[in-house]
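So, here's a batch of structures to check.
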Structure P
Amino acid sequence: MSLVQNFAEKLTANIEKVIVGKHQTVEMAVIGLLCEGHLLIEDVPGVGKTMLARSLAKSLGCTFRRIQFTPDMLPSDVTGVSIFNQVSRQFEFRPGPVMAQVVLADEINRATPKTQAALLEAMEERQVTVDGVTHDLPTPFLVLATQNPIEYEGTFPLPEAQLDRFLLRLSLGYPSEEEEIRVMEEQQREHPIHALEAVVQEEEIEAAQRAVREVFVSDAVKRYIIALVRASRRHQDVYLGASPRGSLALYRGGQARAAIRGREFVLPDDIKALAQAALGHRLILTPAARLADITPEQVVKEILENTPVPVRGRE
């Protein structure tokens, strides 16, 4: 697992040249990449959501496009459009910004549901269909989406089907006093994002992703994952629990977290560390729970506390 460990260390160190004091969140972003999943970065304005996405994108030796979502955007602005060529007398496909290896969907909840839906096929099937013709997306393919959870005017909440396609939901939170001072000092003359360069190549990404899939997951850990997910479906405050995608997110994420730490097997601690990021955005609470100000994070925490942990992670 040294290949994955070295890959993650190199990538994390580069991103942390821009993102100060958020090692756990940066590591989660790298885990999402290794799992070939998509990331939703959700937090209050100004804490570095877009910077995290841009830093990860610039650190990868891949094609990158940014989509600034607005209410007047159309699906064709994302996927592309077929235009009739007067010379050749044929329709030609003009690819949209989604036809890149790394796509930053900035403020995704500002787009209308119709435009948001343009990403569904791309995120799940790694392809887009325009005018009845299917176009494959490049590999690797990663969507990094950002949204502000507290601003509701002019926004359209992501539907459950869209949220479920994100492997992990990340947040950064406010920096500490020392970290905020360091941020000011590092941006005194120029933002460090401008000096950031790619530190890995496309071949390294694919090799690391293949290696992660070989990490051993015991039957005990598999049952632990299923127990957590099933508990989310039975919880009294939950109207709709985590889907099988939630189980796969914990499974794949556990493999990646173990590999990053140089292990060839997954421990229950890996699953516990990923539970909030993998399950929180997949839970729909009951109206009574929302009125009582109960949050999905509180529900996941309660599930973790009440679900027995396997004594041995490898059997």
Structure Q
Amino acid sequence: MRDGIERLTKNLGQVIVGKQDAIRLVLVALLSGGHILLEDVPGVGKTLLAKSLARSIDGKFQRLQCTPDLMPTDITGTSIWNPRTGEFEFMPGPIFANVLLADEVNRATPRTQSALLEVMEEQQVTVDGTSRPVQSPFFVIATQNPVEYQGTFPLPEAQMDRFALSLSLGYPTEDEELQMLQRLQDHPQTNDLEPCISLEEVQELQRLSAQVKVETTLQKYMLNLVRATREDEEVTLGISPRGSVALQRTTQALAFLDGRDYAIPDDVKYLVPYVLSHRMIPAGGRQSKAIAERLLNTVAIP
């Protein structure tokens, strides 16, 4: 099964130029069964990454463009009266996909954002009192504009807590951007990508990832980091138990990607800025990533 990861990484690399760390973190989120939040300026490849992943795993892709007038039923779907049958028929929304790109999610109103809460946690949608499971695997890639952009609504804490990881792609280097332009002439684009791994293989990789061994001492290290955020004077709201679970699951996925059946402290240290920073609410305008880095330097490693 490990060759499936290599095929998937190589396939994404055909289209995504110079973002190996981002590809790695996206795969960590996918294998851990979580979701990922990309905060960036427009035009740096977020949509391309989501579409390329969906084609690579032969999954159904849906793109949801979030706007202030978007309604919750535009995401989940709604029941429509069919006069021929005399019954209401459910018309599924874009949430019923394997890879959902929620583009500019913080342009939607808080009410609409909340429509994603249930499905991201429980992989089901409840409409008109009926719960409907979404397809498996189910993976959300949400993009967020910087909060200083006009027309944005900050994501509430409950929504941020649903994302396993948060990161920024950033601008490419000069060489990477030149390579991107050159690839436009003689390399495949998203629509030319061939599936390299099946949905069943993805589910099996997720199952194997969850079997990676995490020693009790390493679990205590994770909890010491999490509890430190709850007691730190520079943090208004610390990490929830859901954050502890996400840190362990992503640590297992990272170890699995690196070919190990056991996790090590370096896995945790690498992931903490991506897994914990967006879940914290810092006090007094401080930067959550700076706090996470400081805690990594002060909490003892087993």
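None of the figures in this text is laboratory data; all of them are computed from the coordinates on show. Model, not experiment: these values are computed from the prediction. Cβ atoms are built from the backbone, for glycine too; each structure is taken alone.
If you work out distance in nm of label points 7 Å out along Cα→Cβ at positions 36 and 284 for P, Q, which one comes out largest?
Q
Comparing structures P, Q by FRET efficiency 1/(1 + (r/R0)^6) of positions 180 and 260 (r between Cβ atoms, R0 = 25 Å, to 0.05), which one has the largest value?
Values: P: 0.35; Q: 0.15.
Largest one: structure P.
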